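Some structures are shown below for you to check.
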Structure I
Amino acid sequence: MSLELYNTTRRDIPQRELEAIIESVIEAEGCAVGTVTAVYCGDRMIRRINREFLGHDYPTDTITFRYSSGNDIDGEFYISLDVIGKNARRFGAGFENELFRVTIHSALHLTGYDDGNDDSRAVMKEKEDAYLSRLSF
């Protein structure tokens, strides 16, 4: 089991809490952490990844790549702290709450959830809310 978390920005983030969230979501979904890398970055990096791998020339909140099948999760995700800050202001949420929500969202993607249509987005939102309500820090 290997979970690595990187922050490429100057902004402080609650690393231990984020690691706990990732592990708990993956395990609660019946999976296990194989090798997971979480990168918290800025708009420039996520925009480059979005352009290179998905053909979209704009920053987004998260991009997730899963490299395994089955219950052992190998993958990585990138989260833009710049977009998190903008979305927190837009939705009237605190930065940390939005950061936790998007981290949960990314972990759900690693376990196989998709948000490509309205129904699957609703399922993911419901799961995000449920996991957020369980946080004790």
Structure II
Amino acid sequence: MRNNFSLALKKLNLKITPKRLAILEILMKESVFLGPEEIWKKLRTRFKKIGLPTVYRNLEELAEGNIISKINHPNRQLYYYLCPNQSPHHHFICLSCHKVEDINFCILKELEEEVINNIRGKVLSHILQINGLCKECFKERKNGL
């Protein structure tokens, strides 16, 4: 996987640094989204001299290059997730356990037609993120746990 990360960084003309690779490895191991501070704390075990601004900058560069996904949380904080699914899709975000699941359904065609016909514009990109509770968290909340 490290090779894939190196190729992805090369395509974006980003230097292949141990810190960037470590950020990607941390995100790859998680099935949940993480905040910059969580990632920074994990990185500090490997790199004694790494600042939080470095982590923020790298996360933003990786998100801009679509190597990682940016999660917009209702608490107004940004989180990040490495999605192995490279085909076009959307995400369901569990606000309780932070799990991220793929939604392999998109209504972009209908939305594009609406924009073209009624607004007279052109869709350049789109992001759809659905926030809620996963099956397990919903069941726990329903049972009062």
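Say we calculate Cα Rg over 2.2 N^0.38 Å, for residues 81-120 alone for every structure; which of I, II gives the highest result?
II
For the structures shown (I, II), relative contact order in percent (Cα under 8 Å, 6 or more apart) is largest in I. Tell me which of I, II gives 2.2 when you compute distance in nm of label points 7 Å out along Cα→Cβ at positions 25 and 57. Value 2.2 for distance in nm of label points 7 Å out along Cα→Cβ at positions 25 and 57 corresponds to II out of I, II. For Kirkwood radius over Cα pairs in Å, the highest value in the series I, II is held by structure II. Calculated for structures I, II, distance in nm of label points 7 Å out along Cα→Cβ at positions 65 and 105 is largest in II.
Assign the value -15000, calculated as helix-only ellipticity at 222 nm (-39500 (n - 2.57) for each DSSP H run of 4 or more, over all residues; to 500), to the correct structure from I, II. Label of the source structure: I.
All of the numbers you see were taken from the coordinates with simple rules; none came from a lab. The structure displayed is predicted, hence computed values, not measured ones. Cβ atoms are built from the backbone, for glycine too; each structure is taken alone.
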